[in-house]
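Each structure below appears as structure tokens.
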Structure P
């Protein structure tokens, strides 16, 4: 008996549904909580062939009331959300390819994963995380679908360069609050709790379904106004926001406001080079030598999304600790080394005694370190500046 493709006998009966196109699609889901669970479950059931799951958190007992993919044993083990979600959707549909990444979307996830995706779905609860996803998605000319839930309410929006932008839609106050959080010198400011928002599996189910519905339209390439054989007309959320209010049973959509031409998020990285000879295991020294030989140009700067931290300073006592780690590992370093910080003290990250290692140039003292050791994640896209031009080089992935 010939094995049927996933969805055959069901989805092929839907006139507009292309099983082959969906099976070839790649969707990145950022956030594997309650909303992310629903999105991932739907993607697996629909037969989306390649799914990338990103989350930095562990499963807690409170997640079990609204997360369809998690179990009590997962909470007992405090397992990674992304890893367990990947296992469970693979159980639902063994034909899909799943990559799970446990890390901070801003600094620890390679931009190559964004570039490889047809669409990014955000299931986030932070303004900063949404801002970051918007920036990276637009940088690589990818549409993304935002979703948020609270109690019985929820919303979903589609952002696409040239039509709607999350950064443009933020109120000035939101931008200021985000800037404070991004720039604060106190390393523990990054993990301050802003209060948990109560949600229900109902709102997660509804908004997750809307997000995946919109992703299907993007995967198929359908646009507003497209007509199908049964006279249906496509209406999407592109440049719109959908709101669902469960308590008073109301749903409506509005046009996304504000799209400013001078928004820095609208800049794109063009002419990205895929170089199979550069990986995260490449040392800084070898990269400088290889780049000159391969591209006939000399590196001026290698920009780092994850700044390299040489020392941590505890003030006012002026205690200094050598760290030599990427910025995203600072809190882990403080806990691992049992560094005590009193109530009247503050921990500062010093990128270097001379200044900031937000980029690497010829003066960088530790060229024996690998790209991985200075904080460059797998499958990232290096932004390299020379005297003549900017290069954008995608590293070889060890997992994709």
Structure Q
């Protein structure tokens, strides 16, 4: 299996990125000798609890919040659900989100009968439409419980200026919880800026070199949410359940390593992305870069290719040793049309050939060269078959 991976060009980092060395090293002792439940009172439990406290302190330092504002979850989906349902159940009122949100947010808002706000051609929430939505809710005599806007879109990589969103929400929906799904932001942006202007932020460790099944929420002091999971009272009653000590320690190590390497990786991966996109588009007609690189993070290259089907293209790429996706990893297996591209108003002729090539800390120049060759050959082959 290791030799097979060595021959592949893995360009699906937005779905999950390989665990970094620092996370694996930090995690190892807690998978063997340091096994105790941190909720106990004996010395082994105290040792585990100390490890969690130290990890919480380190995470808070990287994210720019107080240690007491850090809540450990099972991942980004739980964090998103906890923010949306938690705000509405605790405070009552209307949930609001953008039309390009991850389904972990969008489905919650729709389930609650909330408001979905249009996005522009780049996938960024329409600020004027957000303002109008908030005004409409107030005009109906209702209050807004929560507004959720993604910091970086998981499909196309678009960056949202959260300060602009916060300015509108603070002025027109006083008392509303401002939440952001920042799952795709950690590797590419200084998330301290995002945490600073929001009330709740959700993160997922396996997107930045940590283990799957681990998430982090920042819940600012003074922000109260109805707990999604009740029971043992862990995380100050905000999220019950036996603490995943190994996952917590590994997540802290991965977050610190990612923050330390971010500036270098942004430049390195940005150059690789430029080579990837230009290499494909220079050899194929009727291909669009869905959102210009300047408006997106370095790790996501999203193309829409006319006259091909994503499913067939991904099959050929897999055969050629290139791991990629069509949209969110949560949806690509079903091959349903992307709700994000639909909300952006992308020409249907191009939407059916959506391709997300996402890069990360293990991506090399050889990966890019392999992917360019495979995409060009595969698209030409599919077009010849029509």
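Nothing in this text is a laboratory measurement; each read-out follows from the coordinates by a stated rule. The model shown is predicted, which means the values in this text are computed figures rather than measured ones. Cβ atoms are built from the backbone, for glycine too; each structure is taken alone.
When FRET efficiency 1/(1 + (r/R0)^6) of positions 170 and 306 (r between Cβ atoms, R0 = 41 Å, to 0.05) is computed for each of P, Q, the one that comes out at 0.95 is P.
Taking mean count of other Cβ atoms within 10 Å over residues 90-97 as the criterion, the top-ranked structure out of P, Q is Q, with the highest value.
Here distance in nm of label points 7 Å out along Cα→Cβ at positions 26 and 258 was derived from just one of the structures P, Q, and that gives 1.1; the source is Q.
Work out which structure the value 17.9 belongs to, where mean count of other Cβ atoms within 10 Å over residues 274-281 was derived from one of P, Q. Considering all the candidates, the number was obtained from Q. Quick check: -13500 is what I get for helix-only ellipticity at 222 nm (-39500 (n - 2.57) for each DSSP H run of 4 or more, over all residues; to 500), calculated from one of P, Q. Which structure matches? The value was obtained from structure Q. Quick one: FRET efficiency 1/(1 + (r/R0)^6) of positions 290 and 370 (r between Cβ atoms, R0 = 25 Å, to 0.05) came out at 1.00 when computed from one of P, Q, so which one is it? Only one of P, Q returns 1.00 for FRET efficiency 1/(1 + (r/R0)^6) of positions 290 and 370 (r between Cβ atoms, R0 = 25 Å, to 0.05), namely P.
Across the set P, Q, Cα Rg over 2.2 N^0.38 Å reaches its highest value in structure P. In this comparison of P, Q, the computed figure 22.1 for mean count of other Cβ atoms within 10 Å over residues 42-49 is attributed to P. When relative contact order in percent (Cα under 8 Å, 6 or more apart) is computed across structures P, Q, the figure 16 traces back to P.
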